[in-house]
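For reference, the structures are reproduced in the following blocks.
Just so it is clear, none of the values below were taken in a lab; they were calculated from the coordinates. This is a predicted model, so every value here is computed, not measured. Cβ atoms are built from the backbone, for glycine too; each structure is taken alone.
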Structure 1
């Protein structure tokens, strides 16, 4: 599947959308709904507004956003496999897409082609470093 197709699937996985210009109100309302449903709510904002190309946008999500989101989760005492109260507020075009963090990572994993165990290992590196690839240091 192409990077563009993965981006499309991710955007289609959004549990809600709205005009980006109404972001403050929409994010606040979404926080409240998630908190009511799950008892807690954490928002992670991602802007792809400066990236016009869908392939480049997907690459940014894979290589930059996913590792940083994993590190953020660790700071909240969560992890990639267990992050239900977290949602990603994804700005793309003139639309704000609300995607559950679990759905975000499911699409990232699918695109990687890794099985669950291998993806969990990758996520542990992200949780430690916030980077796609850890530097290899001697001994």
Structure 2
């Protein structure tokens, strides 16, 4: 996860300069255009068992603290250890990326041709509807 747009710019420039002349950069990111349009916040809760047999539950949700720039991802883990439940909560800033923003920053880094897909099978990407965004940029 990148802290801010300056770091995004540095990373994309570094990727560009690392590629061969005909190189292609492929990445996947969440599309916050769709996330903000739908108001998505809560991921499905997941549960399971640790190697020790103890129960564990994972929860994640977004707090849209600075839209449209960034959100806070709140992650929590609840574990049942020796019959007692304990909890651990952590947070992470998440840049709110979308295809228009990425296209602009990829062009600034020097990429000549950028396409967006909704999956790795190169299905049509619709910014307002697709949560996943696969980026295909040619140097």
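Rank structures 1, 2 by mean count of other Cβ atoms within 10 Å over residues 13-20 and report only the one at the top, that is, the highest.
Working: 1: 15.8; 2: 12.6.
Sorting by mean count of other Cβ atoms within 10 Å over residues 13-20 in descending order puts 1 first.
Quick one: FRET efficiency 1/(1 + (r/R0)^6) of positions 29 and 85 (r between Cβ atoms, R0 = 41 Å, to 0.05) came out at 0.75 when computed from one of 1, 2, so which one is it? Only one of 1, 2 returns 0.75 for FRET efficiency 1/(1 + (r/R0)^6) of positions 29 and 85 (r between Cβ atoms, R0 = 41 Å, to 0.05), namely 2. Looking across 1, 2, the calculation of helix-only ellipticity at 222 nm (-39500 (n - 2.57) for each DSSP H run of 4 or more, over all residues; to 500) that yields -15000 traces back to 1.
Using the calculated result 1.04 for Cα Rg over 2.2 N^0.38 Å, pick out the matching structure from 1, 2. Please report the intermediate quantities before stating the final value.
Values: 1: 1.04; 2: 1.28.
The read-out comes from structure 1.
Any idea which of 1, 2 comes out highest on distance in nm of label points 7 Å out along Cα→Cβ at positions 53 and 93? Write out the running numbers ahead of the final one.
Details: 1: 2.0; 2: 4.5.
With respect to distance in nm of label points 7 Å out along Cα→Cβ at positions 53 and 93, the highest-scoring structure among 1, 2 is 2.
Match the computed value 0.60 of FRET efficiency 1/(1 + (r/R0)^6) of positions 21 and 109 (r between Cβ atoms, R0 = 35 Å, to 0.05) to one of the structures 1, 2, and report its label.
Details: 1: 0.60; 2: 1.00.
Matching structure: 1.
Computing distance in nm of label points 7 Å out along Cα→Cβ at positions 77 and 101 across structures 1, 2 gives 1.4 for structure 1.
Of the structures 1, 2, report the one carrying the highest value of mean count of other Cβ atoms within 10 Å over residues 5-12. Before the final figure, lay out each step's value.
Numbers: 1: 17.2; 2: 14.5.
Checked 1, 2; max of mean count of other Cβ atoms within 10 Å over residues 5-12 sits with 1.
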